[in-house]
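Structures are listed in the sections that come next.
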Structure 1
Amino acid sequence: MLIGAILALTWLILLLRYPAKALPLSLAAVFGVGLIALWVLWEERGVERRFARLDVQLNYTPENCPADRPLAIRVRNGGDATLRDFAWQVQAFRPGDTINLAQPSYDHPRYLGPAELQPGAQWQDCLPLPPIRQGYRAQSLEFRAANLRGKFVD
């Protein structure tokens, strides 16, 4: 923070003392930083669009899955790029509610998907339940995938 303040103060002094030289350089620097910011935002929106085309469904189905992994997941890649290193976290909600009932745990690992999911392909598996707050039963909750992470490769 101190270094940033010193740099800003130095730039202001140079701008006031030598405006003919410092102003064009400052404008060029601002333009360059603006271009970099636009490029980063454009890339991020592209990744968000690709994750929006990803269909992730979580259902509590102990009759179709092993007892230690009763949460069924189905992931369909509806995009045009291959998804690699897919990871997510599971959240639990009462129907119609917005309070996450899955207990956050720093030592609880993220869920990992397939190493690679081709465009149009589907993957399904059974997962263990996340730790749920006391007083709630898994069969009465809705489960959602959150904090999706992964790399899309063209």
Structure 2
Amino acid sequence: MAIVSFVGAGPGETDLITLKGYKLLAAADVVIYAGSLINKDLLNYCKADAEKYDSAKMTLDDIVDRMEEAVKDGKSVVRLQTGDFSIYGSIREQIEEMKKRGIKYQCVPGVSSFLGAASSMGVEYTVPEVAQSVIITRMAGRTPVPEKESLKSLAQHQTSMV
């Protein structure tokens, strides 16, 4: 039976996608990718006849409708998102729709950008006697942040923040 695979693309470099994510992407019949967030060179891993859709130009209903059509046609689907889709992504609303429509799915995480950034700089976030906790957050932008979670408020903890 066909399934939708939410795949984390990784932090940017094409060779930082997980092996499992790569295999799913290479075998997918339909790929719906977050064009404004992922390295589009990852699409080179797709087979030649894979259908590709940039979700930046689609509504939530468009995305889920396309996934549902493909699964009903027996096609494998990859929803290619950032490596951080469990932190910064929008899979919750997509998964809610999957459940409503009875569409089977799986989630395959990617290498997180905060881990990729630390690796590229050769640093660690927890240092004895300095910080033993990491706060993962986002700055206010298109998505607002509650005042109690502002950077200023969270910085009072004096721990690592990404």
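Each value in this text was obtained by applying a stated rule to the coordinates, not by laboratory testing. These figures come from a predicted structure and were not determined experimentally. Cβ atoms are built from the backbone, for glycine too; each structure is taken alone.
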Which one of 1, 2 has mean count of other Cβ atoms within 10 Å over residues 23-30, as calculated from the coordinates, equal to 11.2?
1
For 0.05 (FRET efficiency 1/(1 + (r/R0)^6) of positions 31 and 103 (r between Cβ atoms, R0 = 30 Å, to 0.05), calculated) the corresponding structure among 1, 2
1
Computing helix-only ellipticity at 222 nm (-39500 (n - 2.57) for each DSSP H run of 4 or more, over all residues; to 500) for each of 1, 2, the value -11500 comes from structure 1
State the single structure among 1, 2 that was used to calculate distance in nm of label points 7 Å out along Cα→Cβ at positions 79 and 111, giving 1.9.
1
Match the computed value 2.7 of distance in nm of label points 7 Å out along Cα→Cβ at positions 39 and 87 to one of the structures 1, 2, and report its label.
1
Just checking, which of 1, 2 has the largest value of mean projected area of the Cα convex hull in nm²?
1
